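Below are structures written as structure tokens.
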Structure 1
Amino acid sequence: MNQDDRTRYRTNVQAEIDGVALYRALAAIEEDENLSGIYTRMADTEERHADFWREKLRDLGEDSAPTHPGWRTRILIALGRAFGPQFILPTIASREQLDSARYREQAEARRAGMSGDESRHARL
């Protein structure tokens, strides 16, 4: 493992933290209980992904990893709260598609089935 792996793992943790925050926020503001439950399950999946990448960082001797959603995610959450989930869903779907493509390029993510998870999230 090298510095590129560390950077990649940190980037992956951040992307997953952003996903967790988005889906938890959507679950909280969604009025439809079925959709709220789907968002909660999606957040749980993103949390498992974040844990996976945190473990990879720990294996490299890294004790610190991102812990808070980024500014773009915080803005999306604010927009979702102001205008409803439907307003931000196209952006979230695009992000999930990008994550899926990025994970297809990473052997660890492919072995863990993360690309498929992200593709399912984009479809949902």
Structure 2
Amino acid sequence: MKDPLVLCVDDDPGIRGLYEAVLTRNGYEVIAVSNGTHALTVYEFGAKVDAVVLDLEMPGMNGFELAERLKALNPLLPILMVSGSNPEEEKLSPYVDAAIGKGVPIRNILDRIETLIAERRDPPQIPLPC
């Protein structure tokens, strides 16, 4: 079984490096890019992405715009926004599945990615009426 592939999108090279190092050490493959246009190119050219971690505020295409475009390509793609501006939860749907503020322990980000990928793999079962 292959390691899950996470596409990380952030304009800060230090953050991209952090994601790459931590996720790789924790059993993920990582593609780290600096902007939304590059992320879309990677996705559209067939990278088998299991989850996306993205920043809200980036030059050009912001995180919401990127999330909307990615969800248009694959509505089931798990998207985690990590942002310093703490976007309001009600504004996240339907494009962003979860949000975490920058500065939280990296373990929180890892746990959230794990949960999002697991939910995609094993969606919750809706009980059928009797």
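Values quoted throughout were computed directly from the atomic coordinates according to the rules given, and no laboratory measurement underlies them. These numbers were taken from a predicted model, which means no experiment stands behind them. Cβ atoms are built from the backbone, for glycine too; each structure is taken alone.
Looking at structures 1, 2, which one was relative contact order in percent (Cα under 8 Å, 6 or more apart) calculated from, given that it came out as 20? Walk me through the numbers before you get to the answer.
On the way: 1: 26; 2: 20.
Checking each candidate, the match is 2.
May I pose another question? For which of 1, 2 does semi-axes √(5λ) of the Cα gyration tensor in Å, calculated from the coordinates, equal 22, 17, 16?
Working: 1: 26, 15, 12; 2: 22, 17, 16.
Here the read-out was taken from 2.
Okay, next question. A value of 17.4 was derived for mean count of other Cβ atoms within 10 Å over residues 26-33; which structure in 1, 2 was it taken from?
Numbers: 1: 14.6; 2: 17.4.
Going label by label, the one that fits is 2.
May I pose another question? Figure out for me which of the structures 1, 2 the number -12000 belongs to, where helix-only ellipticity at 222 nm (-39500 (n - 2.57) for each DSSP H run of 4 or more, over all residues; to 500) was derived from the coordinates.
Of the options listed, only 2 reproduces it.
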